[in-house]
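**Student:** Input: structures, listed below.
Derivation of every value follows stated rules applied to the coordinates shown; laboratory data play no part. Small disclaimer: the values here were computed from a predicted structure and weren't measured. Cβ atoms are built from the backbone, for glycine too; each structure is taken alone.
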Structure P
Amino acid sequence: MAVSGRQTGRPTLEEVAARAGVGRGTVSRVINGSPKVSEQAKAAVEQAVAELGYVPNRAARALAGSRTDAVALVIPETEARLFAEPYFLDIIRGVSAELADADKQLLLTLIRSEQERQRFEQYLAAQRVDGVLLVSVHGDDPLPDQVRALGLPAVLNGRRREDERVAFVDSDNTGAGRTAVAHLAARGRRGIATITGPLDMYVARCRLDGYREGLADAGLAPDEELVANGDFTEEGGRRAMRELLDRRPDLDAVFAASDVMAAGARAVLRAAG
């Protein structure tokens, strides 16, 4: 059976131009928001787009303008950690919503090994994204500097060190630790322990600093037996809590440096009565 007309069923730029009675370049300028188009031509193109149901080819537009309209969200963690930690899911939801409002695509990338990091660097060098957001970056991670060296905009969620050179968004983690200890001390607690995050992360070191400052503010002597290192996972919280109870069964409060570690710690405390 012979089929006449277009095979794909998708209107082309040339068909929009023919319907509007203008040149292909005029259609392209209207679609890309150029001000160098008369109001009459703009109205004709917009009407033709609506009548034909034309959808711009994002890849072709990106190639022509040296833009990809895509932003990479990089999380150097495993899938298990990604889906076990509500923090990451909240980050993904927030980033996705903002990029959608800006008509940008989200490229979610997990980096779990040196090989994957090198492969991602090659991907970036090919200019396949317009910018990079990095979450949960450890202190020795070179990727933020490599992204910046490629000339790509980059923003860290949390910094690697106090003198971070890459743009970042951060919280007052030291103040948060200090406030948590102040709350516990105000309730009469004196044997206040802490479960830290991984200390190669600036956020974890700041929360530990805040814990120590909170003890000093409350007139409590520091005791390293009340400090156990965790890794921001629930199992890490369990392990650290068992360690603390073995060392100091007389402790009467715990400041965990993340909600997920706190859940693990509570499970151990319940089991211990």
Structure Q
Amino acid sequence: MSSITDIEKRYMEKLLDMGGGYVLDYSDPSYGEFFKRHGINIHGPKYQTYGTSKAKKMRAFWEQEPDAVVGKVLSEMMDSYEADGELNGREIDKPVLEKGRSIADRLLGKKRPPKPKQTVDDFLHREFTVPNVQKLPVEAQAVPIIQSRLNEARTAMGAGAYLSVIFLCGSVLEAILLGAAQKEPARFNKANSSPKRNDGSVKQFHEWSLAQFIDVSCEIGLLKPDIKKFSHGLRDFRNYIHPYEQMVSGFTPDEHTAKVCFQVLKAALASVAGERR
């Protein structure tokens, strides 16, 4: 029996595209041949605990085989997936693939060197282009407003009005994420991090905070983890719209702060528009 956890299973199910009973793009024969190379008869009754689909057999395999076997199989499947570059026209989800690799390595007893943490300066020096606003998931009537605020943020940056830059960036980010949620409500509402009421029901979008939109957008893959990290900084700075918040913190945003916030917004817009890979 492997030690793969429920959370790790969810990552692997997403990576292996197991939602409809399938596993990647394997047919029944190719699935059988793949496991046969590992000395496993995946189509045998041993792995039909939950049913006969390829996904259900995979779940039974995870439960019945030791870590080393499960890790080796998953690692080889990911090698094949990464070599193909895409699955049914869907590009590889790099963060999920990276998580899958770490799961397989853990099962195989391999220790991975820690990834260097991205600094603010690293993030600032990356190139992000503001996409065509028409590509963003906002209502047509909101497009000129969004464009106007982007233009005003640039003007404010040049004029040294750094607090204004932060407020404008925060408002645009919240509008874009709200628009994305309204376009795909089921995807946002089903996320584990979606805000709930006491009875367990998901709150209406107008009740969500910017922090909650950021967390859910990252969970569903709309925003990258680095954007999530720095977006929360933008959200914190935007709270200075309340003078007493700024007074209590004793912090006055400067040019560097404003540049970070504008960089966060550009990266988020590119990600939501599908232009950041």
Structure R
Amino acid sequence: MYNESILKYYMYNGEIEPTSNDEGFEKASSPLIYEVIRVIDGVPIFLEGHIERMRKSAELIGKTIKKTDEEIKQEIHRLIDSNKEYNMNIKLLCSNVDSPNQTFMAYYIKSSYPEKEVYEKGIHTILFHSERENPNAKIVNADLRQRINDEIKEQNAYEALLVNRKGYITEGSRSNMFFVKGDKVYTASAGDVLLGITRNEIMNVCKEQNIEVIEEEVHMDSLKDLDGAFMTGTSVNALPIATIDDIKLDSVNNSIIKRIAEGYLQKMQEYIKLNIKK
């Protein structure tokens, strides 16, 4: 694979290496198991959940990540300290998983976050007919990613909603999807989607605020009857959707979505406060 690391250094099998050294990337072979973690004020957000999900992704394809949780955490913090970059996304990548000497890397990647006005206006999304072979596993699928990216660019969209062969929306191409009708929130069941870390925290927010969540897929023909929708992800938190193809939604003014978004931000701030280095 190509070297996608940025800044001065990356972690390669427990050692700090200059990003100009391509060895780790050149030796990487499929399957590529990965996680993307957002770092704010030097704190990797919801780190424990990301590591747990990475392990589950490996288990779903019959593999095991050999590094311990503590080793992974230490390497992430060494990466942060070496680059002195405290607000950017870090990618974890495990490859050569069947080898006695697995390749494990941690590195900064190009990161972009929505501006305030994007949250105020909402985003444009499109429908894309596709479904993941193993939705719970976060495995690199470069071909599908490229096809989706091409369509997103052509349609000038922010995200694509994946539609399965029966016409039901499962998730976003790089996000989880939530739909609001009345005072209820709908999202696809856990077995049909990548279990996002942000998704999990959003579910906790809803539970704490007594907002009913129904784990049920929404059919594409029902989108016009919704009161709102939003996507969730590592870099976007909870982002309201203004349009799905040519269907308009007043998500930015929906009180349920506002409550959920504010509740998630509060959870994130509490996590940072508990984990920030003194």
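**Student:** State the single structure among P, Q, R that was used to calculate helix-only ellipticity at 222 nm (-39500 (n - 2.57) for each DSSP H run of 4 or more, over all residues; to 500), giving -18000.
**Tutor:** Values: P: -15000; Q: -18000; R: -9500.
Structure of origin is Q.
**Student:** Match the computed value 5.1 of distance in nm of label points 7 Å out along Cα→Cβ at positions 30 and 142 to one of the structures P, Q, R, and report its label. Can you show the working numbers first?
**Tutor:** On the way: P: 5.1; Q: 4.1; R: 0.9.
It traces back to P.
**Student:** Next up: Given a value of 5.4 for mean projected area of the Cα convex hull in nm², for residues 158-245 alone, calculated from one of P, Q, R, which structure does it belong to? Walk me through the numbers before you get to the answer.
**Tutor:** Working: P: 6.1; Q: 6.8; R: 5.4.
Only structure R yields this read-out.
**Student:** On to the next question. Here FRET efficiency 1/(1 + (r/R0)^6) of positions 46 and 110 (r between Cβ atoms, R0 = 25 Å, to 0.05) has been calculated and equals 0.35, so which of P, Q, R was it run on? Before the final figure, lay out each step's value.
**Tutor:** Details: P: 0.05; Q: 0.35; R: 0.75.
Working through the options, I get structure Q.
**Student:** Then there's this: Given that distance in nm of label points 7 Å out along Cα→Cβ at positions 38 and 254, derived from a single structure, equals 1.9, which label among P, Q, R identifies that structure? Write down the numbers at each step before the final one.
**Tutor:** Numbers: P: 7.5; Q: 5.4; R: 1.9.
Here the read-out was taken from R.
**Student:** Suppose you compute mean projected area of the Cα convex hull in nm² for every structure in P, Q, R: which one lands on 14.4? Please report the intermediate quantities before stating the final value.
**Tutor:** Numbers: P: 22.6; Q: 18.0; R: 14.4.
This value belongs to structure R.
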